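Chemist: Following are the structures in question.
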Structure I
Amino acid sequence: MFVSRDDFRIKAENFDLGKPENILRIICGLFYFPHIAGKFASFGVLNPATLKFFAAAGMSPPEVWVCFAAIAELAAAVALTLGICTRFAALGSAALMAVAVYSLQVVKGFSGWTWNTGGYEYPVFWGICSLVVALHAWKAWAAARKAAPATGARLAPAA
């Protein structure tokens, strides 16, 4: 089974900052929170610039897509930060960044690479970091499944 109850448990080992994979996972999660906040002008009011960008990217109606993006990013942020369902949250995060890169291409074309010019640099980097987190989590999950006895004992969760 790919998902177990253990995947939804918050464990102290997920916050061991002596493990670089935990640091990267937590940072990938925490960096979503200001990204989500940027979608709103004030509490509950969608940012007009964000709506304009989503509309220019062809996402109609943009209000729905901005809310969908904020919810998806919030789910990824919480899961990555707390180490819940890390394998899937990190893949979801990478997919979100792939959509962000595609949207930037649709709206701006090849107008620049660097983040300060509105280019792809930041979402590409963030997506790659998310893929690294996902690969590590899947590797740890597979190793735990392989090491588990065939007696049906509970498996140790992946970070």
Structure II
Amino acid sequence: METVATPEAQAVATAKRTMDINEVMSILPHRYPFLLIDRVLDLQMRERILCLKNVTRNEEFFQGHFPGQPMMPGVLMVEAMAQAGCILMLSEFEDHSDKLMVFTGIDSAKFRRPVTPGDQLHIEAKVLNWRSRAVKMQGTVHVDGKLVCEAVITSQMIPRTKKQEGAE
């Protein structure tokens, strides 16, 4: 006997699982130099997301962190995990222009090895707890298959305020 999938299950099964930079920018409000996701490699709604960030010598933070021995600040790796989670949560909505994700907690952050220019970050966020307006995720960052950073991140969705006319 053949089973018939519900419309919701069909939509999830056929949902786009990858995104290029333009699609990422249509979801995230972040822009250079704070946009830390270049591409979505895999997205499984309400379960996990895998993203890519190419770390280049041109990143602004390398000017001062640290001259002569550039390393990506750990806080930016945590931010990259949060941005990945934001994409995962906001991709649930057809119109997300009036929604914004904000940090509500960072726990168990660990930094295992330095990230340097030329590295390619594979950023993963796995859902631990999903609510309609909040999410708790286990985030990891890998370079060349090696764990460089991990943290448990909680975020909440809030209304995005409209930019006032004439404001910069």
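Chemist: Which one of I, II has helix-only ellipticity at 222 nm (-39500 (n - 2.57) for each DSSP H run of 4 or more, over all residues; to 500), as calculated from the coordinates, equal to -5500?
Modeler: Of the options listed, only II reproduces it.
Chemist: Additional query: On relative contact order in percent (Cα under 8 Å, 6 or more apart), which of the structures labelled I, II is highest?
Modeler: I
Chemist: Something else: From I, II, which structure was distance in nm of label points 7 Å out along Cα→Cβ at positions 36 and 132 = 2.4 calculated on?
Modeler: Label of the source structure: I.
Chemist: I have 0.75 for FRET efficiency 1/(1 + (r/R0)^6) of positions 52 and 84 (r between Cβ atoms, R0 = 41 Å, to 0.05), calculated from one of the structures I, II. Which structure is it?
Modeler: Going through each structure in turn, the value belongs to I.
Readers should treat all values here as calculations from the given coordinates under stated rules, not as data from a laboratory. No experiment lies behind these values; they were computed from the predicted model shown. Cβ atoms are built from the backbone, for glycine too; each structure is taken alone.
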